[in-house]
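Scrolling down, you'll hit the structures one after another.
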Structure I
Amino acid sequence: MKEGYVAFVVTVRPRNRPKGDPLPLDNIDGKGASLIDQVVQIGTPLVGRQIPETQPKHQTAHRFDKLDATLWGPGTLLIEGEAGTYGADGSMVQVQTGTGRPFGVNEASMIPLRACLMTFPAERYGLLISERRGARTFRYEIERSLLKPAAQQGGVTIAIEAHMDPKAWGQFLKDADVASVKAVYRSTRLEDYLPTVSTQPKLTLSAEGPLASRLGKSFLRGVIDRVSGKAAPDAILVGDLTPRDVDNYERERVTIKAENGGLKRTITVEADGVPQWVYETGQRLSLAAAQDSWLAQAEELIRPYRADGGHS
């Protein structure tokens, strides 16, 4: 299993001004209540439940084993638990002995996960750092079961967005070999929305070989430049992967497969989004190692979002 962690940026805004300025995370109600206070209040009754919380639509299950706002110091909330999928039958087999047992559609394969919600004094941006074990993180479980209820209770809107690490991406792209680029467009034509159409039609355009390498690097550099405040080059439009009747489509996402020095990445960029960087660790970090690594990383990650421009 691939082990690592990812970082997300967390903001809180008034519900009646969802695009307004973020609220200070240590005083989201104007009376001294912090985001972490709200999450602890919502999450404490959920800790230790034997029966997992489920999302039938996505056939996923999770439970929280610990919420601790004191272990890692002020402004941190350590969240530990498990998450996994259910809905399929099969068997669990020991690969060295061949012995196994069957499992049914109501049994979930649960993976231990931990994450940490971090806020900073008087700052309007926080971080959620989560383990990434295989392809799974704790982000959506925390968002659905803790942050959304906290938002409803507090009359605010809480957003979790990917944090992009321009330095890490720049180093990766420097000598990366891009194998393929795939762009998916959604149709905007009214005739595609007839009752007989069960899903929104999509147009997929792809490139491989030297063309993919040129397109992939130019696209990702364009995204990085745009996020870091530089002028985005025209190459970000990826003209070679644009529909002929471009007015009838809007791009949904771009997927890029690249490799640099044995480090492989499948990079998915949603419309108006940024590519998530995975900090790979090779093995699951112990709790103490995660604390040291995440707290040190947090100071670097939050710097661009600080009110003083990161000069504190």
Structure II
Amino acid sequence: MLKYYAWALAEKTLSYTPFGKQIYSSIGYLMTRRIRGRDPSIFSSLQMTREAKKLIPPGGTILELGTGWFHHDAFALYLVGDYKIYLFDVKDKAKFVYIKNYLGYLLENADRVAAALDIAIDTVHARLEPLLPLQRREELYAACNFVPCITEKTDMPFLPENSIDFMIGNCVLNHIPPSILVPELNALRRMLKPEGRMYTMIGHDDHYTFHDNSANQFNYYRYSDRVHKWIFESKFEYHNRLVKSEWFPIFEECGLAIEKYEPYITESSNEQIARLPRIDARFARYPLEELAIIHSYVLLRRRY
């Protein structure tokens, strides 16, 4: 557990240090420039794309929520159809080297990608190989019909209302503070077409435990909001810790109806919850089987 707390406190301290953000970004780039985009966990999330392609009309317009470092969902959707895809985020985190890492990793694992997306292996090669010789992000975006959409003004629609057929986001909403989340979801709803859908994966496990395998994956449920903010919240990483029962009323408040909900729970995650020495009062009122949800897949539609 020492590494778990040391990582959190070091990150928090650096976030309040002069030029800390630049240092953090530079160190992150140096440490990950050869490996970011080559994470095996991408295969478990490709199921979102497989489900999405059933709901998106031919030639549809898509908004990727939190496009991140290498446009994970956008490229997966590019493999299954011809769409116009807006790459939305509040910061431009993407780097060409990360994108090339990701494309190369998809090609190296073309058989697994094809199986996960229910497409032919030849399709994976035919769609991705022509992208590899391109030398700039702008060329690549044009080839894929991607449109960057970077803005911090998320409390109002930043694209025309009723213009988006489908929105997709992978572990994004759980990193938005509640004070920002509700206005942003309202704005996203207004950009959706009346028949549009939003499909999102919400992570519920403690992300700092990714840095320490000895830590309980739900360790942050032990702490009150005040203590968690004091120890863990930094200017670099935020996790709203919202659980299933807290998400549902937020979606309703924002005019979004839940069309499909799938929790991901394992025997191990149930054991992890049972092993917590204590659970803060905020979370103790919920069933243990709810707290054992590692992540949720939520398909939403407009209520009005």
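One of I, II was used to compute Cα extents along the principal axes in Å, and the result was 59, 55, 49. Which label is that?
I
Out of I, II, choose the structure whose coordinates give distance in nm of label points 7 Å out along Cα→Cβ at positions 13 and 93 equal to 2.4 when calculated.
Computed on structure II.
Consider the structures I, II: one of them gives 2.8 for distance in nm of label points 7 Å out along Cα→Cβ at positions 29 and 77 as calculated from the coordinates. Say which.
The structure behind it is II.
The value 4.0 for distance in nm of label points 7 Å out along Cα→Cβ at positions 109 and 221 was derived from one model only; which of I, II is it?
I
Can you say which of I, II returns 34, 19, 16 when Cα extents along the principal axes in Å, for residues 85-132 alone is computed?
The correct label is II.
Which of I, II yields 1.07 for Rg/Rh (Cα atoms, Kirkwood Rh), for residues 173-252 alone, as computed?
Computed on structure I.
To test your reading of the models, identify which of I, II gives -12500 for helix-only ellipticity at 222 nm (-39500 (n - 2.57) for each DSSP H run of 4 or more, over all residues; to 500) when calculated.
II
One of I, II was used to compute FRET efficiency 1/(1 + (r/R0)^6) of positions 117 and 213 (r between Cβ atoms, R0 = 30 Å, to 0.05), and the answer was 0.20. Which one was it?
So the calculation was done on I.
Here, each number is a calculation from the coordinates, and none is a lab measurement. Owing to the predicted nature of the structure, the values given are computational and were not obtained by experimental measurement. Cβ atoms are built from the backbone, for glycine too; each structure is taken alone.
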